[in-house]
1. Here distance in nm of label points 7 Å out along Cα→Cβ at positions 44 and 116 has been calculated and equals 8.3, so which of I, II was it run on?
2. Suppose helix-only ellipticity at 222 nm (-39500 (n - 2.57) for each DSSP H run of 4 or more, over all residues; to 500) works out to -6500; of I, II, which structure was it derived from?
3. A value of 23.2 was derived for Kirkwood radius over Cα pairs in Å; which structure in I, II was it taken from?
4. Among I, II, considering only Cα Rg over 2.2 N^0.38 Å, for residues 52-99 alone, which has the greatest calculated value?
5. Taking mean count of other Cβ atoms within 10 Å over residues 28-35 for each of I, II, which is largest?
6. Check the numbers for relative contact order in percent (Cα under 8 Å, 6 or more apart) across I, II and tell me which is largest.
7. Using the calculated result 14.2, 45 for Rg and Dmax of the Cα atoms in Å, for residues 20-83 alone, pick out the matching structure from I, II.
Structure I
Amino acid sequence: MRLVIQNVEQAKVTINNKLERLINKGLLIYVGISTKDVNADYQEKIQKFVKKLPDLQVFKNSKNKIKKRLSDFDGDVLLIPNFTLYGSNSKWTQIDFSNSASFKPAKKIYDYLIDQLKATWVFIKTGEFGSMMKVESELNWPINIIIEL
C-alpha cells in the first residue's frame with residue numbers, strides 16, 4: 001500500500017459532479033493499493049499506520065519547525081483512493097496499471113482503512129472508490145510524504 005500525504009489548509013472532493021466533501025486544516029491522503037497488498041496481511045499494517053497517524057509531525061509549530069502533529073489541533077483527514085499510485089511508465093508512452101489491485105479486493109482494503117480511521121479519528125472524510133472524483137486542495141506549504149505499508 002502506498003500513501004501520499006499532504007499538509008493542507010483545506011481540501012475537498014467532488015464526487016460524480018455533485019457530492020462535495022470538505023475538510024479544513026489537516027491531511028489529504030491519497031491511497032494506492034497494489035496487487036501485493038491483496039494477499040498480504042494488510043490489517044496489521046493498516047492498524048499500525050492508523051495508530052501512528054495522529055502523531056505524524058508534518059505541521060509547522062510557532063518556531064516554524066516541522067514539529068506539530070495532527071493531534072495537536074484535532075485536524076481533519078480527507079482520504080482519497082488512487083489506483084494510479086501504482087502506475088508505471090517504463091515504456092514512456094502509456095501508463096501500465098497492472099501493479100494496481102483490481103476493484104473488488106482493493107475496495108475491501110480501502111474500506112477497512114476507512115473503518116479503522118473512523119474508529120480512532122473523528123474528523124475523517126473520504127472519496128468514493130471507483131467514482132469520478134475532482135480533488136481540490138490548498139496546501140499549507142509544499143510537503144508530500146510518501147509512505148509504503
Structure II
Amino acid sequence: MATDWKARISGYLDGELDADERRAFERELARNAELRREFDALRGLKEVTDGMKLRDFPDQVWEQYWQGTYNRLERKIGWLLFSIGAAVFLAGGLYELAVALLQESADPWWVRFATGTICGGVAILCVSVVRERFHVWKRDPYREVKR
C-alpha cells in the first residue's frame with residue numbers, strides 16, 4: 001500500500017505525527033525532490049501565517065453598533081411585526097376554534113368543553129408569558145451593560 005506523503009506534510013509541520021511516522025516522513029523527504037518542494041512551500045506559508053494575528057475591533061466600534069439608531073430601530077420593528085403576526089394567528093385560531101365548538105358537532109359536549117378550556121388556557125398562558133417578559137425587560141438593571 002502506497003503512502004500519501006503529501007497528505008502528511010501538515011501533520012509533520014504541526015507536530016502531529018508519532019515518532020515512527022516522523023522518521024519515515026523525513027526519510028521520504030530526503031529522497032523525494034517533489035515532496036521536498038511542496039514541503040518547503042507549505043513550511044514557508046506556515047511561517048507567514050503563524051506570524052499573523054487578527055486585529056480586534058476597538059470597543060468604540062462595537063459601542064457605536066450596539067447604540068446605533070438603525071440597530072435599535074430594526075430590532076424593535078422586527079419584534080413588533082413578529083408579535084402582531086403571532087397575535088393575529090392566535091386570535092384567528094381561537095375564533096375558528098370557538099366557531100367549531102359552538103356549532104353542532106358529533107363530538108360530545110364534554111370533549112368540546114375540554115378542548116375549549118385547554119385552548120383558552122394556552123392563550124392566557126401565552127399572553128401572561130409575553131406580558132411578564134416585557135415587564136422584566138423594562139426593569140432589567142443590566143439592560144444597559146456594555147457587551
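Coordinate-derived values only; no laboratory data. Everything numeric here is computed off the predicted structure, so don't read it as measured data. Cβ atoms are built from the backbone, for glycine too; each structure is taken alone.
1. II
2. So the calculation was done on I.
3. Working through the options, I get structure II.
4. Largest calculated value belongs to II.
5. Top value of mean count of other Cβ atoms within 10 Å over residues 28-35, among I, II, belongs to structure I.
6. By relative contact order in percent (Cα under 8 Å, 6 or more apart), the leading structure of I, II is I.
7. I
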